[in-house]
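**Student:** What follows is a set of structures to go through.
Throughout, read-outs are computed from the coordinates displayed, never taken from laboratory work. Everything numeric in this text was worked out from a predicted model, so none of it was measured. Cβ atoms are built from the backbone, for glycine too; each structure is taken alone.
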Structure P
Amino acid sequence: MTINNKRSKNVYLHNMRFSIIIPSYNQFKFIEATIKNVVSLKTSCAQEGIDIEVIVFDNCSVKDVREVLENYRQHIDVLKIEEDKGQYDAINKGMEHVTGEYWTWLNTDDLIDVRGFVEIANYLKKNKPDYIYGDIEIIDENGLTLNHASSGEFTLHSLTHLDASISQPGSFFKTEFTYKIGKLRDFKFAFDYEYVLRILKNGGQVIKINRIAAQFRYYKNSKSGSQDARFLIEQLNIAKEYGSPPYSRLSLLLNLRILKRKLFN
């Protein structure tokens, strides 16, 4: 897979620019908080010499969601309302419009930590890794803090043999490196896990910042909170593809968790 990079030739102008892709589908409960968050981010970063590009691809959501998007239309650089094949596909569509030196995607129930982001952006003004990420704050439906989480510093081996945990919220990808390795693959749940493994397999430079970079919303009906065994099955199959043996710690752990979810959910 390749990305149309015609727009990339003249995009890195005076200020450093980041592109945030928001894949949207019927998430009325939280989408306004997410949009307000990126608007606040835009305002704060403008004072730091950082441009924020907001790209929203909405999969023909219900009227209430579309009204929220229209209410904030002036703050959205690219807004497309069209059918897609799933979250990964909406993000891939958004990639075609990226003009930032770094990009990420933000789910419609998560938030970017403004202070943590500015710290990452200032680091990237002098250093140019292919992938940079921070810690996350886990919040509930009401925005209350549940916990702090960190993926720690990982390698291709650790993610395929020991622990598949990554923190996509608060992650930023170098656009030029994305052109090299291509778009997200068509997984329903674990496309972010596969993408990080692909970065590592292709020799991408990865940097961890010890700072909260995003708020990840955890609740019963979210993908991560749904207890859906398909998420773990995808992780297991991807880990095998990238070299995880049948009796690795990770394979055994995932198989046990899959069995538990099938039996008790």
Structure Q
Amino acid sequence: MNWACKRIAELQTAFMLLTRLPAGTLTSYIPKLAAARWAFPIVGCVIGAIIAASYIMASQLMLPSFAAAILALIVGLLCTGAIHEDGLADCADGFGGGHHRNRKLEIMKDSAIGSYGTLALIMVMGLRILTLSSLPSKTEIIAPIVICAVISRFSMVGYLCLLPAAKSDGLGNQASGKNISSLFWTALISFIVIFMLIFIMAFIVSFEMGAAGLFYVIIALLLGASVWGIIAKHQIGGQTGDVCGAGQILCETAGWVILATIYGDF
């Protein structure tokens, strides 16, 4: 199998892992999860564009911004299967309810949701609705929302490459591995996507927020991802699939908060 076919199969694997979107079938080459990490930002690009476009289209139907934001997030949840939100709830229950590492991992493995997970979902989803609804329903918001989605998926690759697997099984273990070259290529792909979006904002779409505001959004994304990685390392000694999912949603939400603070209408 040639190089291009392998990369396409890895891209399919990334979409199969992180979304519920149709991605075709894998035939002769079935890549390992770790080999598909480079495509996570591309998945983010698609999901971010879908959420932003859904918000704009719902707003064009004369719906209140709050309702439009809820509908856009519902569309996003349907696209991802709420995989990141599930990770957030599991981490909140485990980190909040366990007194030692093994107990935390045991709670995180339990499919039942507890009070910590419920509260985390309510607060984070409420914050996401509030921040998204504060943004104007203009084409120019698509790019920054997509950038948040791209960098937050890149952060997942950072966890998988830089943090040890906290369990001997699970998706976090299967996709992990201290492969700096994988992290480099993922960062390069993320940079290319972000550069293209900035180019579109600067020369095709009128963008009132400006480069400085976008810089603060990116800093918030990277800072949020770093803080969560430190918390996970302290709590359970590394990463799991739940940690990666929770990190994505928290990192993206941090970017949305700064985006809404600078550009929104509270």
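**Student:** If you rank structures P, Q by distance in nm of label points 7 Å out along Cα→Cβ at positions 52 and 220, which sits at the top with the largest value?
**Tutor:** Max of distance in nm of label points 7 Å out along Cα→Cβ at positions 52 and 220: P.
**Student:** For which of P, Q does mean count of other Cβ atoms within 10 Å over residues 68-75, calculated from the coordinates, equal 20.1?
**Tutor:** For mean count of other Cβ atoms within 10 Å over residues 68-75, the value 20.1 is produced by structure Q.
**Student:** Could I ask something else about it? Taking -25000 as the value of helix-only ellipticity at 222 nm (-39500 (n - 2.57) for each DSSP H run of 4 or more, over all residues; to 500) derived from one of the structures shown (P, Q), identify that structure.
**Tutor:** Traced to structure Q.
**Student:** Moving on to the next point. Identify which of structures P, Q gives the largest calculated value of relative contact order in percent (Cα under 8 Å, 6 or more apart).
**Tutor:** Top value of relative contact order in percent (Cα under 8 Å, 6 or more apart), among P, Q, belongs to structure Q.
**Student:** Where does the value 1.00 come from, among P, Q, when FRET efficiency 1/(1 + (r/R0)^6) of positions 124 and 252 (r between Cβ atoms, R0 = 35 Å, to 0.05) is the thing being computed?
**Tutor:** That value comes from structure Q.
**Student:** Continuing with the same structure: Kindly point out which one of P, Q the value 3.5 was derived from, the read-out being distance in nm of label points 7 Å out along Cα→Cβ at positions 84 and 100.
**Tutor:** Attributed to the structure labelled Q.
**Student:** Out of P, Q, which one gives 16.2 for mean count of other Cβ atoms within 10 Å over residues 188-195 as computed from the coordinates?
**Tutor:** Derived from Q, not from the others.
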